[in-house]
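Engineer: Listed after this line are the structures, all set down as C-alpha cells.
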Structure I
Amino acid sequence: MHPINNTSIFKSFIFNSSITRIFIGFLVLYLIVSFLFTGLYLLLIESSSATFLEILKHSILSSFNFGTAKELAGNDAYFIIKFIHKVIALLLSTIFTATVVLKFFYLPTFFVFKEKCNYLQESNELIITLYNSINIFVTDCHVRVYGREESLDVNGAKALQNINNNQPIFEKIYPFMEMHLATRLRVGFKEGDVLYKWLKEKDFKDKKLDIIILIKANASKIDSSVYEVHKYSIDSKDITKTVDYYGPNSIDLDYDDYSKSKGWEEFDK
C-alpha cells in the first residue's frame, strides 16, 4: 500500500536534530536515570552507611558505565538494584551509539518507484513515477535517466552498450521533492530512437534493455548528499512485466497532507 513512509519517529528525530541537541538530550536522560536510581538506593538499601553524595556519585558513574570505587552495600537488594541499573545503562549506551551511527553513517532510502513504467503511444513518452518516502525536505534533485542495451562487440561476443552516445535520455533538476508528492519523469523519444524501436516497433530480437535512473540531491539535516540508483530491466520476451501500455493513474492532491491524496491505491496499477 502506498504511500510508504520510511521514516520512523526515532529516525525522524535523529535526522532533524543537530549533534549538539542529541548529546544534550542523552546527557539529560543519563542524569534522570542517575537521580532515579539514587532514590532507589536511598529507599531500599537499609544497611548502607554511605552519604547522599557518595550514593549520587556511585549512581552517576554506574549510569555512564564507569567503574565505581566501592560497593554501597552487600545485601541482595543492593545487588538486584545494581544489576537492573547496569542493564539500563547498557541499553542507554547501545541506543546512544546507534544514534550517532544513524546520524553520521546511515543514509536512508528516500525514493520509492512505481513497479512498472508507463508508455504513452500518442506522444511517444516513457513515464517513470516516483516519490520521496522520507520526512526530510529534498532540494536540488538532479535526475538523469540512461538506457543500456544488449549488443555484440566486434568479435561477436555479448556486450552492453549505453544508448544515446552515453548521454542521458532524460535529465532534469527538481527544486523540491517533498514527502509523498508523486513525480513523473517523462522520457520523450522520436522515431528511429532505440526506445522507439523497442516500445513502438518492438524490434528488439530477444535482447534486454535497462533503464537506469540516477538521483543526486541535497537533504536538510543530513550531512551527506543523497545519491540513489534505480533500474528497470525490460525483457523483450515479455515487455509487459516492466512497461504498461497506458498512462499512469492520476493522484488527486490533498495539499494539506500529500499522503491523504486520492489515488494512492492505484499507484502501482
Structure II
Amino acid sequence: MQLSWRFVEKLFQNVDYPVWGDGRAWDRWYEEAWTHFVESGLAEAETPIDGVRIKLRILALCWLAHDFCSATYGDRIDLYWTDLGESLEIEPLLAIVSVADGKTVRQSLADAVVLTERGWFADEEEALATVPDELTDDLTARITAYAAFRHRDEVVEALLKGFGDMSMLFASMYANCRSDEQVISEREDELMDIRDAIVAEIETAVGRDDLERLQSQLRLNSQQLERDALLENAITEKRKRALMDDLYVCDDESDQRMKGFQWFDEGCPVELLGYPELGV
C-alpha cells in the first residue's frame, strides 16, 4: 500500500518550514514531491518499520529543503534532532533497525554513536553510575539524525527522477523562495489587456462564426483569470525564470541562483548538521 498525500500531510506540518518562501509554497512542493515518492516506491507502508522509514524520509526531505535555503541564501538555522524525532514520533530503536540493511543493528548503532568523539565520563567510577538523561537524550537524537541521513540519497534520487533532472529540481525549489504575487499581478495585467482587445473585437464582429470564436476566447480568458489558474501559472513561470533569467555580475539574486544550482551540482551535500551536531 502506497500512502497518499492526505495520510502524511499533517506530518509535514510538524517540521519547520524553510525561512525563505512561505508555507503555502513549500506545502505545494512537498505534495508534489510526495507524488514522486509514490512513483519511486518510497511511500509503501506494509509494516511498522515501513512507517518509520516514511517518517525518516519526510525528515530527510525537509532537511534537504532547509539545506537548499542555507546553501542558496546563507541562512543557518538550528535543527534540533530530539525535537524533530519527537514531533514525528520516531521510535529510535525502530529507526536504527530501518537502516540496518546488511549490517547488524549493533553495527548500525555503533555507526550512529561514532558520529561524535565526545567523552561522557570523567573517570571510571562515574562510568558505573546511573546513565544520565543527557546521554540517553543525546543518543536518541543522534540515532534520529543518522537514520534520516541514511535515507537522504534515495530521497534525492526519487526527486531527480520525478522532477526530470537536476535543473528542474533546482528550479522547483528556488521557485518556492520567490513571491507568487508579483507574477500573478503581471499575469493579471496581461490577461486584462487581452480581455479588452477581445471585447473590442466583439463589438465590431461580423458574422456568427467570428462572434462564437471571440466569445470562446473570452470564456477562456475568464478561466485564466481565476485564482487557481493564476497560481498554477505563477508556479510554472517562477520555475522557468529560475533557469532562463539572465545572470549579472555583482547581483545578489544572480549570486543566490548560482549558489543554489552549484549545491545541486555538488550532489546536495549536508549544510546543516543540527544539534547535537551530526558528523558527516
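Engineer: Comparing distance in nm of label points 7 Å out along Cα→Cβ at positions 11 and 83 across I, II, which structure shows the greatest value? Display every interim value, and only then the final one.
Structural biologist: Values: I: 3.7; II: 2.1.
Structure I comes out on top.
Engineer: If you rank structures I, II by volume of the Cα convex hull per residue in Å³, which sits at the top with the largest value?
Structural biologist: Working: I: 205; II: 159.
Comparing I, II by volume of the Cα convex hull per residue in Å³, the maximum is at I.
Engineer: Okay, next question. For structures I, II, calculate mean count of other Cβ atoms within 10 Å over residues 155-162 and state which one comes out highest. Walk me through the numbers on the way to the answer.
Structural biologist: Working: I: 10.2; II: 18.5.
Once mean count of other Cβ atoms within 10 Å over residues 155-162 is worked out for each structure, II has the highest.
Engineer: Okay, moving on. When relative contact order in percent (Cα under 8 Å, 6 or more apart) is calculated, the result is 19; to which of the structures I, II does this value belong? The partial results should precede the final answer.
Structural biologist: Values: I: 19; II: 28.
Here the read-out was taken from I.
Engineer: Computing mean count of other Cβ atoms within 10 Å over residues 51-58 for each of I, II, which one ends up highest? Before the final figure, lay out each step's value.
Structural biologist: Working: I: 15.0; II: 23.1.
When mean count of other Cβ atoms within 10 Å over residues 51-58 is computed for each of I, II, structure II gives the biggest number.
Engineer: One of I, II was used to compute helix-only ellipticity at 222 nm (-39500 (n - 2.57) for each DSSP H run of 4 or more, over all residues; to 500), and the result was -22000. Which label is that? Could the numbers behind the result be given before it?
Structural biologist: Details: I: -9500; II: -22000.
Going label by label, the one that fits is II.
Bear in mind these aren't lab numbers, they're just calculated from the coordinates by the rules spelled out. Just so it is clear, the model here is predicted, and its values are computed rather than measured. Cβ atoms are built from the backbone, for glycine too; each structure is taken alone.
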